[in-house]
Structure I
Amino acid sequence: MPGPDLHVHSVASDGSLTVEQIVSQALELGLSGLAITDHDSVEAVPRALEAARNSQLLVVPGVELSSVHNGHDVHILGYFADMTSRHFREHLDDLRVARAARAKAIVTELQSAGYDVTLNDVLDLSDGGAVGRSHVARALVAAGHATTVGDAFQRLLGRGRPFYVPKDVRSPHEVIGVILDAGGLPVLAHPGITKVDGLIPDLVSAGLRGLEAYHGEHDDNARRLYVTLAQEHGLLVTGGSDFHNESAPGPGLGGADVPESVLSALVQAAEQAGCPGLPETCDIP
């Protein structure tokens, strides 16, 4: 039986499917658990909970928050937080403003260089969610300036490319604090990609509760490494596909082979911590 997928993106950030479509696919696949973890956005979480109501699918309220440490992007997943918390919402609002400012700056530079892309094109693709570089990339593809989203990042928008604009975000320590203040469980996303292993002890001291060992782009060696590091630091192990759409590289929805025990341990930790985002009817698989 397929296990859970605890790292999934919808149209509320840089995915291409609605949460209703994602939940429908998760049910067809027989997944036991699903976490919608949009970038700097929780707009889709209530809809996911509603879409899965009266089903066997456990929807885990989640989010993926941006941070930077010494020039490296560090993403922190937050599970079972109180997503109505004032401090939490203010942080998301700040990130949304920063994302919008970044998108406007990128579009302005692209237009100055002769690319036929408008800010409205980009905002329309974000569907009211947190706008990001992926939406700019999709606008470039739609305008014929790139063949794929990957091509747009590789030539134009990626770090070190002509139209890269850094995002004004906080440190991972601050982001962990935001999630903890909202009663959630902060987890370091895809550490095998961000390559900040040396930072893990400091993040643990700041309140980090888990490592995403089972990620769509982690090979077997990386999985074993981060399971071991999690055990050494007394952390939870989590995992997910980091699914965005069917055409993106990496495994599809539910394709990260996350063990069922990961979901059970996460729910148990949320219960012990009294996480406010834990659904009232939450049966541990």
Structure II
Amino acid sequence: MTFRTASAYNVDMMTRRYYTRSNVHSHTTFADGRDTAEEMVRAALALGFHTLGFSEHGHADYDDNSMTLAEEGEYRSEIRRLKEKYEGRLNILLGYEHDWLSPANVSEYEYYIESVHYVDRDGALFCVDNTREKLVNAARTLYGGDMYALCRDYFRTVCESIQGTGAAIIGHIELVMKFNEARDLFDDADPRYLGPALACAEVAARSGRLVEINSGAISRGYRTQPYPSAAMLRRVAECGGRIIFTSDCHNSDYLDCNFDQSAELARACGFRTAWEYRGPEAVEYRL
């Protein structure tokens, strides 16, 4: 991945703020999305997007939301068809969201997002973003009810994924907060949580990869704020990390979900620029 700074950019003439017209974390009916890939393309064009990256859930035997190997082939064919059909109108990227524990082959994709959805606890896999009930059950059965120990293992796994991946983008590094906006499962200000979280933010920042500010849980009704948290983002900023806004879109109505809110959060945490991934380069623009 190469990096460059935009010489000119879209700006809202009322606020004088720069904004993105790009999303590279998108899901379709090939996995757990609502809309077809072409419906997503049409929605992106209606929004004035210049880039749309598809990042369908890559094959993992343990994940019911992932594509089968046969579906992966169909997915690649369809995105390539759309790239050709809409050439000159929209920069369409063939991407992939890889779960760290999957041995899947990413070589046939233009880019991929490295994410942690599953954690391995002594050979028992559990998912951190399936349902709240399943997360609580994992804490009870695998950790004796200790949510902080579960979170510690989650952040350890995220750090391993960052250090071991070749991905352009690091996905939702605080996904374990998806069901905890009310802070009734655990306190994210508790040192038992915050210590591993901030250490993970530093690893993400120093990797040089694009760290995602993800608004997907907002569109699906789980949260009112993007993640990662302000505390984690401040640490990313302090360590010179690069950020990218994505909507983790599973519904074409939310391709640009709360990007303005994500930008406000980023500015409040010390960022003055953000990045777009356009494949194979990333472009920096002012916030």
Structure III
Amino acid sequence: MNPKRADFRCLHRLRVRWAEVDMQKIVFNAHYLMYFDTAMADYWRELAVPYEAAMHMLNGDLYVKKASVEYFSSARYDDQLEIGLRCGRIGNSSIIFDGAIFRGDTLLVTGELIYVFADPATQTSRPVPDALRDLLMAYESGQSMVRVETGNWATLESQASPLRQAVFVQEQGIDTTLVWDAADADAVHAILINRLGMAVASGRLVQQAPGVGRIGRMAVDRVLRGSSLGRAMLDRLVSSARSRGDKEVMLHAQRSAEGFYRRLGFVARGAPFEEAGLDHIEMVLAL
């Protein structure tokens, strides 16, 4: 039985580019494997797992053993495609992913990708770790990929601090004296933990003024941005502000993230300004 779009929880979207087609504007056959490979990156993002760090923690890596493709119809230049992936079966050391490529509801291509979990140094196979097996099964059964923990700095510093270091100091070049401050001690902190126990997002809520909460230090693992993690973190901090009776929450948004906050109901207030060497704007949300 041919798969349908509804059979897949992970659907990666792309548009066919000119360089991927022949003179008849039909996609070269080899590009379909590239589409599956690109979609695999989205699959790992859906798991809320930074792939490289996760494989290092699991003391292994995944290697393609076999890839097969069956063609039903051709994709053409400028088509909008959806590439579906699902974990079909997990063996002792192998993981089989089923794939399908759709144009609308029309099935164009199916594929099967067989990966082997192996030692990265010798590339000899190893049993799939239970943690990875449980992660894949949980995702395919529709379970949540993250949990939210809130608490004080003493409780959450060990997990939130490395994420701040990676995002603000290493990636954005902000001075460490501006990343940690005395407000941490009294703030409400929140972190998102994936199913491998890795902190993938963090943030804090301080009392800016009576009835006014200020959200800050919002950090999401670089490879997982654009997923739902930032929104989940923001929702939890806004909920914490509402629970303690705040009437408004505000934040200093980096201009590159202004659109993200606007889509979640925040509005800009005042003129843009520079903070920590980056352009910001104050944004507020009435509760």
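Please treat every number below as a calculation from the coordinates, not as lab data. Note that the structure is predicted; figures quoted are calculated from it, not measured.
Overview of results
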item: Value 18, 42, 26, 13, 1, calculated as P(r) over Cα pairs in 10 Å bins from 0, in percent, for residues 58-97 alone, assigned to which of I, II, III; result: III
item: Which of I, II, III yields 17.4, 56 [Rg and Dmax of the Cα atoms in Å, for residues 42-185 alone, calculated]; result: II
